[in-house]
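Just below sit the structures, each encoded as structure tokens.
The numbers here are math on the coordinates, done by the rules we state, and not lab data. Every value quoted in this text rests on a predicted model; they were computed, and no experiment measured them. Cβ atoms are built from the backbone, for glycine too; each structure is taken alone.
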Structure P
């Protein structure tokens, strides 16, 4: 028997996911050396770090900043 846990998708969830898609687009343009999959993985990995944050307004901004720093490190290592 499988227990399914359903979660109501809120308007805030939709806004965050739309913001994440835009962040991925921006970071792909910023780091053309990296694959879209690498960027996607970095953004969604950092997003999961903020999963339990009670205040959601700044989550996309924080995710973008942290992911950009991580991707920048990857590119510097790639170029070295």
Structure Q
């Protein structure tokens, strides 16, 4: 499943995969990938450098560490496709 966590609390979910272009659009920048026990996390690699990017409270609570901006979580069989 592909889940997109928006900083304002909205969560979008869908089955299937996500393309790199879709992921970049979702996170508003270049994608950084982090493997976690919950799945693969995709986030904007420059979020901290940009300044003014909102803390994503929902995603931070789910993952157990602070995340900024929109983030994508790929769990189950979902993958990032070129």
Structure R
């Protein structure tokens, strides 16, 4: 299972569509990387994870499975919040 990272970094634009970012631990952003551009964005953590899943679903099923696991964990955490 791959480690999937998320972070909140809202850009100074009038939409929240890019506030959350998701990427895998092996993403390095190098120009020659086959995974360049494999960063999910969204207004919520789950939306960013889903975006990343849509990007990698055809090329990396293992990563997609890891993302789905993380989404379930985030949803479970959100259900436990008061």
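Some points to look at:
- Entry that produces -5500 once helix-only ellipticity at 222 nm (-39500 (n - 2.57) for each DSSP H run of 4 or more, over all residues; to 500) is calculated, selected from P, Q, R: Q
- Winner on relative contact order in percent (Cα under 8 Å, 6 or more apart) once structures P, Q, R are ranked, highest first: Q
- Source structure (of P, Q, R) for semi-axes √(5λ) of the Cα gyration tensor in Å, computed value 18, 14, 11: Q
- Among P, Q, R, which structure scores highest (criterion: distance in nm of label points 7 Å out along Cα→Cβ at positions 56 and 72): P
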